[in-house]
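Asker: Structures given as structure tokens follow.
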Structure 1
């Protein structure tokens, strides 16, 4: 690989993220348990989240709005303002969570920082992702931060153009095959999948990837073995 840039996804690649969403969902289901089963609430919340992606994008703010919309729907607009207030507080608690780096992340960044340009390529709410990066203590390792509304072929092409490199000079490291790996392979880059034990249903794919530019590892330290 003739690499110049290594890009890292942020949530659940550099630091813990999805478990906070799962914990908040459990609290949300408890709040509305008298109105619907947990299975029914899960199904309705996920449906509304997906419908709302085109309006709110990814991140905690859109998640909170989707929880409120779900609460209104399953209660036929009879939900109390107290419960809506509790849902808003759940969102604020998520935003105030400490940033927990995943095992091996800083070791890998330290080993690679003088060999390649390191980039964060993530999606989500701009303010929230900037806040997490600042709190993480690792922002100094990165040459560039790219926060996308969606991780698709077009936005990766824009990133490659901005970095002034050829597609095959980019390696993307991330936990989502759908968002971090497939689009990068589509535009001619390299991808390394570092799976995380919890993945949002929207990021699941059934496809098997057979591409010489793709690798899958069990932990992020393993990438040092071939870089």
Structure 2
């Protein structure tokens, strides 16, 4: 649905341009295990695999090209990343390619961008179990794995991150470096915002199950990204 100006409500309310980047191939990816808790995710042994470092560098080069084509100075880019080892290393590699200082205000870890916590019943077990969670997500996005986060939980915290970023910056280019499920859910939230100008607020301040919100969040898997995949979203 478009407004009278010809732009979507999401485009009208967001003040910045956003890119998202899923971390490069990681050690957990190679081992085929779920590492979703903040305690485990920040351990050095669960960082990037060698292929993931290269994927991050390639993403940095692609982002440099896209910024150049849009006439956006590279040094004006803001990078916000999940504090997990695999996302921190990805963000550091991208900053290195772009020549942006990683230590300082330009690049900052944001806890709200962390991996979706799948709960103790899934932690450090086979990633084949993701399919079980996603099946529940599609039918009941407000239902969480035991001790973990639901789609709605993640959508709410990511909407809060977006709102805070919008408050902090104006007419900036922003890169979010995060994980598969959070970035899928983030894109579902943005797709909802294209349909309703109140959607972001509805998701940020969830007080009860909302059928419209549920119908959109349940489709998050269609926004899946490969490891190291860069995508402009707004």
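Asker: Just checking, which of 1, 2 has the largest value of distance in nm of label points 7 Å out along Cα→Cβ at positions 41 and 121?
Answerer: If we compare distance in nm of label points 7 Å out along Cα→Cβ at positions 41 and 121 over 1, 2, the biggest value is for 1.
Asker: Starting from the value 4.1: which structure in 1, 2 was distance in nm of label points 7 Å out along Cα→Cβ at positions 17 and 33 calculated from?
Answerer: 2
Asker: Work out which structure the value 26 belongs to, where relative contact order in percent (Cα under 8 Å, 6 or more apart) was derived from one of 1, 2.
Answerer: The correct label is 1.
Asker: Given 1.5 as the derived value for distance in nm of label points 7 Å out along Cα→Cβ at positions 113 and 193, which of the supplied structures 1, 2 does it correspond to?
Answerer: 2
Asker: Follow-up question, since we're still on this one. For structures 1, 2, which has the highest computed value of distance in nm of label points 7 Å out along Cα→Cβ at positions 65 and 105?
Answerer: Ranking 1, 2 on distance in nm of label points 7 Å out along Cα→Cβ at positions 65 and 105, first place is 2.
Asker: With distance in nm of label points 7 Å out along Cα→Cβ at positions 25 and 81 derived from the coordinates and found to be 3.1, which of 1, 2 does the value describe?
Answerer: 1
The numbers here are math on the coordinates, done by the rules we state, and not lab data. This structure is a prediction, so every number in the text was calculated from the model and none was measured. Cβ atoms are built from the backbone, for glycine too; each structure is taken alone.
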